[in-house]
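Alright, structures below, take your time with them.
The numbers here are math on the coordinates, done by the rules we state, and not lab data. The model shown is predicted, which means the values in this text are computed figures rather than measured ones. Cβ atoms are built from the backbone, for glycine too; each structure is taken alone.
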Structure I
Amino acid sequence: MAVIGKIREKSSLLLIIIGVAMLAFILGDLFKSGQTFFGDNNSIGEIGDVQISGIEFNSKYEEGIARWESQNKTTATEQIRESIREQVWNEIVQDRVLGSQISELGLSVSPQELFDMVQGNDPHPQVKQAFSNPQTGEFSSAQVLQFLKSLETMPVENKNQWLLFEEGIQKERVSSKYFNMVKKGMYAPAVLSKRTYIEQNEKRNIQFVAKRYFTVADSSITVTEDEKKAYYAEHKNEFKQDASREIEYIKYDVVASESDIAETKKWIDETYTEYKASTNDSAYVMFNSDVPFDANYYSEANMPSVNDSGFFFAEVGTMVGPYEEGNAFVIAKLSNVKMVPDSVKARHILLKTTQQPTDTLLEAKLDSIKNVIEKGGNFAEIAKEVSEDVGSAIEGGDLGWFKEGQMVPQFNDACFNGKKGDLTIVQTQFGFHLIEIQDQGEKVRKVQVGTIVRNIEPSNETYDAVFAQASAFYSENNSSANFTKATESGDLLKRVAEIKVNDKTIAGLDSPRELIRWAFNNEKGSVSAPFQFEKSFVVAHLSEVKEEGVAPMAQVEIQIELGAKKAKKAQQFMTEMSGATSLQDLATKVGGQVENAKNVTFASYSVPGMGQEPRIIGMVPTLQKGQMSIPLEGQTGVFVIMVDDVVSAEEITDYSAAKMQLEQLYSNNSNRTLESLKEKFGVKDNRHKYY
């Protein structure tokens with residue numbers, strides 16, 4: 001999506017663009033879980049027989065959070081923190097797993113390579129972006145050299161960031177060497193390309209007789225314990241599972257009482273008089289409302305809903321309310337009126353921020369571009385050359401006409417508070433913009449509405465009463481047997497959730513990580529003391545524990561019994577269908593019919609009339625025309641097949657399409673190299689103990 005498309009979104013979601021310089025991001029909020037890394041065992045994970053230190057992990061995480069907050073001038077949200085935690089984990093695992101392979105192969109980046117990536121003939125893309133002439137797009141190694149010399153006079157933090165950047169691009173280069181070696185080690189020879197072409201294009205028309213498993217009821221088949229055990233032993237791979245937990249829980253919602261509603265109404269009535277007399281509406285709203293002051297100005301068509309049809313044309317200071325809206329009481333005040341353009345036509349040049357030390361040059365670079373344009377430079381041509389908003393750059397930076405509020409705040413304010421012809425530089429979460437206001441629409445009346453919102457919330461007394469109710473249930477039912485007995489009658493709504501170790505959500509609960517951690521740190525049958533969420537208390541019962549690996553027989557007993565019965569049916573059917581000399585005789589014997597399937601190839605995904613039957617598909621090419629197979633055990637029944645006709649693949653000499661398909665398959669497999677290395681080394685993630 002073009003950047004301008006993202007600017008038009010009203011969402012406050014920040015894009016985290018973390019380049020190779022930010023290679024050491026790590027963990028935070030550790031101590032909320034009640035566990036710390038300061039003890040005899042502070043491991044947060046394992047790679048083979050190597051422990052990953054929780055203290056080291058936390059140190060890098062806090063370092064990453066501090067760096068992110070310094071660069072973005074805001075506090076990292078939980079979403080940002082979670083993203084950084086994940087990046088830190090992946091970084092550590094990749095360094096240890098991939099690093100061992102790189103070291104064993106002796107791969108490295110020479111000083112000359114690094115020189116070329118920074119100021120030589122092969123500059124890294126991010127270096128090239130930061131040090132290119134804004135008019136010509138030509139890379140200038142002289143600018144790089146000047147920047148490197150200036151580092152000596154810059155704060156030590158800038159120098160350290162540059163060193164991290166250099167370290168990052170070296171890691172990036174040596175990793176790309178390793179993955180390129182893996183890719184180059186896979187190729188499709190001509191003989192394999194030809195065989196693949198034939199497998200996909202040599203078609204067979206077949207006839208078959210099927211006896212399907214559903215024709216015999218499961219209830220008529222008896223399997224012994226020994227048969228179940230034998231089936232389980234033979235099919236263990238089918239019962240592999242990830243670690244998970246099943247919890248049953250009772251949820252006690254905290255809802256505002258009649259007394260709470262009355263107190264809220266009393267507060268809003270008293271506030272009305274104070275707000276009416278206020279001369280600084282934005283400050284009053286900021287300190288008294290449950291929603292922030294909205295500084296935007298609105299036309300009549302898009303003004304926020306107010307419980308008065310004539311409010312838009314009223315005088316400044318007009319009050320409406322208090323009135324109830326949703327789960328809140330509201331007072332609206334017409335705070336201000338101004339005449340502003342109904343729309344603006346503008347164009348821009350964007351230089352994206354990359355969270356790297358070279359970002360300090362972007363504003364200066366835009367300022368030099370501004371000077372060039374002010375002296376007669378062609379805005380559209382320069383935008384096409386240097387703007388990183390691809391969607392608008394091809395149009396010379398043109399954004400067309402847009403209404404107020406369609407752009408992010410900094411961009412919006414520059415356009416609607418400026419005047420036609422202005423050239424201004426602003427910074428948003430997307431980077432630095434040079435904006436030219438090309439035209440403005442007719443000025444219209446717009447109003448600013450200052451709204452006091454008082455949410456109807458449960459009081460402390462209400463919370464205490466609900467907590468007491470949850471605590472009483474826990475004190476009476478804190479064993480597995482008692483919890484089960486208390487919830488089986490249906491008087492209480494028992495909810496059930498199956499969760500995995502790194503899950504972040506449970507339907508209906510706010511931020512349930514504490515509950516998920518509890519489930520993975522306790523034994524089956526445990527009952528929790530009440531957990532408090534935003535507006536509820538939960539008492540949970542750990543009803544099932546599934547560990548990673550092959551599920552024990554007891555957990556998959558139903559699947560084993562069904563599978564064993566299906567296998568027993570298959571043996572009976574194969575015995576019954578053996579010895580026939582023709583498909584017609586066999587069909588008569590089993591009470592079926594001769595069916596047809598056309599155009600079956602070795603590469604087929606399914607067989608017409610059968611469905612997904614890989615064993616049948618694999619057998620078809622091995623039969624000669626007119627040859628009848630032995631009974632074959634399939635997914636949905638037992639089949640006897642006969643090849644009726646073979647349509648040979650068209651003779652060709654160019655197998656490049658098949659070769660390209662194979663190479664794409666190999667490329668996809670090489671992209672799994674890191675995952676395969678993780679499996680080989682054995683990566684164990686214990687972060688759930690702390691987060």
Structure II
Amino acid sequence: MHVTLTRQPRAAFQGLGGIGKTQTAVEYVYRYQSEYQHIFWVKAEPAEELLTGYSNIAQTLQLPGYDPTDRPAVVGLVNRWLEANEGWLLVIDNADDLRAVRQYLPLRGAGHLLLTTRAQALGDIAQSLEVTKMGVDEGALFLLRRSKVLSEDAGLTDASEADVGVARAIVAEMDGLPLALDQAGAYIEEQVLTLEEYQALFQAEKAELLRERGQLDPDHPSVTVTFKLAFDKVTQQNATVADLLRVCAFLAPDEIPEEIFSVGDGILGEALNAAAQSKVALLKAIAEAARFSLIRRNSQAKTLSIHRLVQAVLRAEMDEESQKQWASGAIEAIATVFPDPQELENWPQCDRLAAHAQAAAQLMTDYELASETATGLLNATGYYFKEQGRYEEAEPLLNQALEMSQQLLGQRHPQVAGSLNNLAALYESQGRYEEAEPLLTQALEMRQQLLGQSHPSVATSLNNLAGLYYGQGRYEEAEPLLTQALEMNQQLLGQSHPSVASSLNNLAALYESQGRYEEAEPLYQQALEMNQQLLGQSHPSVASSLNNLASLYYGQGRYEEAEPLLTQALEMNQQLLGQSHPSVASSLNNLASLYYGQGRYEEAEPLLTQALEMRQQLLGQRHPDVALSLNNLAGLYDAQGRYEEAEPLYTQALEMRQQLLGQHHPDS
């Protein structure tokens with residue numbers, strides 16, 4: 001701020017209520033007071049305070065013509081002095097209504113003007129400097145000092161590890177808001193609580209504690225009062241702004257896509273529904289909400305953000321029925337804009353909405369909200385996470401979708417079968433075959449009974465169950481299911497369809513595992529050509545087909561044909577799925593295996609190591625693919641005569657496979 005004021009004589013500390021703008025201004029005055037001959041501090045709200053402040057300045061300066069009864073004249077008198085003199089600093093605190101404050105400002109002068117304001121758009125009034133929330137360690141130290149756990153001159157290292165840990169957790173829950181941390185410290189001190197006791201109280205009674213300012217701190221209202229006053233002020237004349245903020249209270253706090261508010265159909269309230277019909281009206285509502293920093297807008301990303309404690313206060317001000325109504329609207333809105341995750345081109349939008357879909361899942365639990373729309377959102381988000389290799393995030397959503405489907409539709413319904421299938425697919429991806437098999441069997445039987453013996457969903461179930469058998473080395477059980485699924489898909493969907501390509505690919509993989517290369521190769525080639533034609537040259541299914549065909553060539557010693565396919569598949573997966581994904585790990589492993597087969601050990605080792613680390617991170621320490629990576633790396637060490645490094649990896653891989661896949665699996 002000091003640098004800013006030396007370049008631009010008008011500046012402002014800008015930010016959310018309770019973020020510490022006033023205290024930061026006080027600190028500035030304290031540090032640089034010696035550089036000013038006169039320092040004036042006035043409050044902008046209420047307006048009467050501003051007039052009183054100017055009157056006090058005139059009285060202090062003993063300005064000729066000063067008449068305390070003529071307040072408007074006093075403002076002019078003070079401003080003429082400011083314009084004619086230098087070496088002064090005028091601080092106007094809480095200048096939130098800039099349109100009202102502007103008329104009181106001097107037009108020129110050789111002094112400095114410093115505002116504190118919640119307004120985001122300052123125009124030519126002042127140069128803005130945003131006051132941001134405290135970092136975790138900064139906030140922890142502030143809380144420990146404020147609660148008198150530490151003395152004022154102590155550092156974070158002077159506190160116990162346990163106290164620092166709890167303090168950091170409290171800072172995270174309060175999202176680094178200085179007012180909330182100050183309030184918490186005062187409460188801990190006055191009530192003689194431990195940090196752990198306060199944390200437990202805050203988690204159980206958040207709304208109540210946000211109202212408690214403490215008896216020793218009358219200078220600033222509580223978090224609840226601060227945010228409620230701002231909310232009331234900004235929404236008094238604009239119902240659309242009120243609805244916008246209420247919706248934000250039930251979403252994830254960061255990177256809220258603006259398209260959520262454009263769904264219409266009355267889902268998010270009548271006022272916001274009307275604004276949704278006009279981009280201009282919606283942007284105007286956003287700008288109004290941002291005036292007092294209750295939300296922030298990223299104009300490049302077209303997203304909003306809201307502080308977590310603003311959300312908590314807004315929710316707490318609603319009765320239970322209103323909370324449920326707005327929570328339901330938020331779920332409906334997210335489900336409306338969440339696209340089909342099976343289409344690759346939709347993945348960026350899925351990622352944009354994923355955190356809000358997770359927030360919606362929590363709302364379903366908190367408010368006991370269940371609907372087919374909600375189930376669809378859970379399934380879609382869970383599927384997207386599975387495809388991204390984010391298995392830990394996918395599982396609770398898919399479990400929740402299954403339970404909700406059963407609750408709404410009964411134990412036997414096509415949608416229930418779909419939820420069973422989705423959860424089973426996740427378990428299979430994680431190598432949890434024993435958990436996956438009964439779900440796949442149940443889904444297949446349900447679909448056959450409800451949809452008939454010949455239906456695309458039945459073919460999908462046959463494919464999935466066969467895939468599980470294949471993964472377990474149960475080839476004889478897998479083959480008739482794969483053949484049946486392929487014939488059914490061709491009959492129902494035509495000769496050229498992504499599901500047909502998938503069936504061809506799966507059957508070819510089975511033939512390859514059995515050494516039936518001549519039968520496998522034409523199926524792999526047919527699947528690759530079909531995927532490229534239907535899905536484009538760059539798609540995860542195309543990368544999978546390239547990998548599979550290359551694997552076949554490698555198994556036949558056709559290294560020169562395999563290498564360009566493996567390289568192409570690796571680059572495609574990295575581009576489409578990111579640098580860390582199970583499919584990327586498979587591509588690394590496959591390319592490394594080729595190098596190993598050619599004796600190119602130095603090129604193979606870093607790829608095998610990278611694939612192993614990636615799989616351990618993404619899939620856990622115990623997974624069939626982790627065992628494969630361990631075995632492959634051990635084989636490389638073995639071939640190089642590094643027997644002491646190879647043996648423990650061989651042993652670990654063998655034990656893992658026997659435990660996960662059984663004693664009779666081909667890889668065991």
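Here Kirkwood radius over Cα pairs in Å has been calculated and equals 32.9, so which of I, II was it run on?
Values: I: 32.9; II: 29.7.
Structure of origin is I.
By the measure mean count of other Cβ atoms within 10 Å over residues 240-247, tell me the structure among I, II with the highest figure. Walk me through the numbers on the way to the answer.
Working: I: 16.0; II: 24.1.
Comparing I, II, the top value of mean count of other Cβ atoms within 10 Å over residues 240-247 belongs to II.
Where does the value -12500 come from, among I, II, when helix-only ellipticity at 222 nm (-39500 (n - 2.57) for each DSSP H run of 4 or more, over all residues; to 500) is the thing being computed?
Working: I: -12500; II: -21000.
For helix-only ellipticity at 222 nm (-39500 (n - 2.57) for each DSSP H run of 4 or more, over all residues; to 500), the value -12500 is produced by structure I.
Between I, II, which one scores greatest on relative contact order in percent (Cα under 8 Å, 6 or more apart)?
Working: I: 24; II: 7.
Between I, II, the highest calculated value is found for I.
Comparing FRET efficiency 1/(1 + (r/R0)^6) of positions 568 and 624 (r between Cβ atoms, R0 = 25 Å, to 0.05) across I, II, which structure shows the greatest value? Write down the numbers at each step before the final one.
Working: I: 0.20; II: 0.45.
That would be structure II.
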